[in-house]
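Values in this text are rule-based calculations from the coordinates and carry no lab data. For clarity, every value in this text was computed on a predicted model and none was experimentally measured. Cβ atoms are built from the backbone, for glycine too; each structure is taken alone.
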Structure I
Amino acid sequence: MKLIDKYAGWFLCTLFSVLELFFKTFHKPVKLDALNVKNILFIKFWGMGSILLSTPLLKAVKEKYPDSKIHYLTLSRNREIVQMLEPVDNIITLNIDKGISGFIVSFFGIVYQMRSLKLDIVFDIEFFTRFSAIVTYLSGAKERIGFKAWEVWRGHLHTIGVPFNRYWHVTQNFYNLASVLGIPENKNLELLEPKPLFNEVVETPVLLGRHKLISKEYICINPNAGELALSRKWPKTNFIELTKLILTNTNYTVVYVGSKKERINSDAILSEINDPRVINMSGEMTISELIIIIKNAKMLVSNDSGPLHLAVALKTPTISFFGPETPVLYGHSKEPHTVFFKNIDCSPCINVHEDKTFYCHKNYPLCLEEIKVQEVWETLKKHLN
């Protein structure tokens, strides 16, 4: 997908940019403040965590245009989490899981849906993918807002380019896209809490009872790092050691979480731990059920990944590990959250301007290995007390 975006994307961005410059010669641009805004689209294909980090932007835009309809374009695999976001009125999904023919059919389907909506504003909140810029252009929206950087050329497909500041948190960068609408700056952004797709009051005791967690205090552990950057994982042996410390020194139950694809990772860790107080729920839950489990946990210990940002949105305390990626962009360090980051000479080594490509100078993740189990345990004990 990255290679297609890099090469085919460059060609298409060039082609559509020429067309855009040609049409601009004959058409006057519409002033944003003159628009009667009825339909607004947000585009974010990849990353459940990034979708959650974009929620302050959604909230601010909806408050600016309360009578408008908010549409959200994402991958079909992210439909469930977007359905839980209150500002969203309509979801459009792209399916990339059914081969090239299925992708082509789905692609033309989303273009048709977008153009049928007669969109006023589109926010392309992908960082620097050419694919999202092309989709934004094909939407036919009057105003198309997205990130702009000299390092990554995406043509002239956005009508308004906003700088991406690598020294700001991603949530602040997303929110800054709305600055062109006259929305005032806000330094105290809070993620919106996603609402489960069932009756939370009724289903919570049922779910907890099914896993024998009623009246039990438990800690969630997420040893995974999603599909976009597997290099962000704290070593497996450290999770094993930390879990044993929790079991030996506390009465807490430990719940491992993750997706179906990540089940193998949790299985490998728990094969080294034989204790009935450890429950492996990886791959056994919907997103709605994961919300209930994390929301009722004492805390979450996690790599930099979607469940971390979900826990923050749910106001569950977290301990998180960063190394290849910088916590400046993705970390949550305000109380009750703790970030571990060693800031060694080669860390961080991935960034959005280089498509988050992993280059390890040490040939092994020293930045994460330097985070010792004992210091994490001491911090965890303080949280528990």
Structure II
Amino acid sequence: MTHCPNCDIEIPEKKVRKELRRCKTCDEPIGCIHCRTPGTLAFRYCALHDPRGPLKDDGLFNPSRKKVREIHDASSSRSDEINKLIGVFKEENKKLGKFDIKDRYDELERVLKPASDRLIEIGKPAVPKVIRLLIDEKKSWISHIAAYILGEIGDERAVKPLCDTLYADDDLSLKAADALMKFGESAMPFLTKMMYSLGASSCVNASYALSGIESEKSIDALIKGMEYRVRMSDWEFVNPIFLSIRGYSNNFNDKRALNYVKNIEKLQEKWLKLKNKHHDWLMYLPPNTETFYDVLGVDENGLLGDDKEIRLFLRGKYRGLERTPTVNLAYDTLKKPGLRWGYSWMLIHHEWMNELFEFLVGRREEEMGEIVEMEDMDPDMLFELFMSALKEMRKKKKSKFFW
């Protein structure tokens, strides 16, 4: 009795010629009349000989499925089958090349899909060998597929090896983060700890993984991690974590994350308005070290009392100084309660808000494919640009769009 290589249906010997479909190019069996639709390319070609290009269409029969079935039938044990499947990975990897042939990864992924599916079907017994594949082949593309397999199996033994790959700044770390999302709270202890690591890659990749795990612990770790980085002025960490929090709010419609993001957006809008209205303050805001308080020689925290007392105190300081443009600007700003409050607010928030603004506008430039010359734009145009960048981000529904 002959079996269809695609759907495994039994075909009587006398009907094989009529019902079994073969590739028009290589004559290999690709299915039968029960699973292949007449008039389609899948009815006439295998995936390797698709006229549109090899391995472009997952709907066509993949000949490597035949190899996986032969391995299954010929293996003396489950362990033997796993070893042979791992061998298929290494064999195909040698054919397609190493880490620098990125444009051929999709081809490798499709060729190995039957073997990947079989390892996922085997499940936990395959985990040690797949972990070893992930570790030993970090510089080749099969490590990406190994990370995917571990995520699909979901065995907790894979959590630490996957987390270890997050320390790298490459595509594999993102594949590992995608896989870790499948583990849920069992990955939380490792990911939470990595939010405070010294390496930017590990922290950012961990925040991305957390954005795909629905848990109160996830958003708690993201918010605390972001606030820690703000206190430490680690801006290369802050902006990606902000995107992860936004991704979490969109992925799970989480109110706490959404409110946190909205509050930051309100800070951004307020900062931008103050910046545009008082551009002459910028030389006296962080990261510059001299402030208006330094110019007048007063302690910001020492300005106590009502507005009249503070104004008299500042006037006394002002009278003892040479009337330079800088001294005049500092005095005119600090003597008025509203301006003094606005300037003090900018001292706290300017550096972070400026970094975040440039980060968002930079991402907007990438999407638009054009450079935005902010120096040539008036305040209203800058505000409109920033708001359009935020609106575009609000449209995104999955965290993967934020990277």
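Upon calculation of helix-only ellipticity at 222 nm (-39500 (n - 2.57) for each DSSP H run of 4 or more, over all residues; to 500) from the atomic coordinates, which of the structures I, II produces -19000? Of the options listed, only II reproduces it. Given 15 as the derived value for relative contact order in percent (Cα under 8 Å, 6 or more apart), which of the supplied structures I, II does it correspond to? The read-out was computed on structure I. When mean count of other Cβ atoms within 10 Å over residues 63-70 is computed across structures I, II, the figure 13.9 traces back to I. In this comparison of I, II, the computed figure 18.5 for mean count of other Cβ atoms within 10 Å over residues 175-182 is attributed to I. Quick one: distance in nm of label points 7 Å out along Cα→Cβ at positions 95 and 207 came out at 2.7 when computed from one of I, II, so which one is it? Source structure: I. Out of I, II, which structure matches 1.5 when distance in nm of label points 7 Å out along Cα→Cβ at positions 119 and 135 is calculated? Derived from II, not from the others.
Looking at structures I, II, which one was Cα Rg over 2.2 N^0.38 Å calculated from, given that it came out as 1.40? Corresponding structure: II.
Each of I, II could give log10 I(q)/I(0) by the Debye sum over Cα atoms at q = 0.10, 0.12, 0.15, 0.17 Å⁻¹, for residues 23-142 alone, but the derived value -0.30, -0.44, -0.68, -0.87 comes from I.
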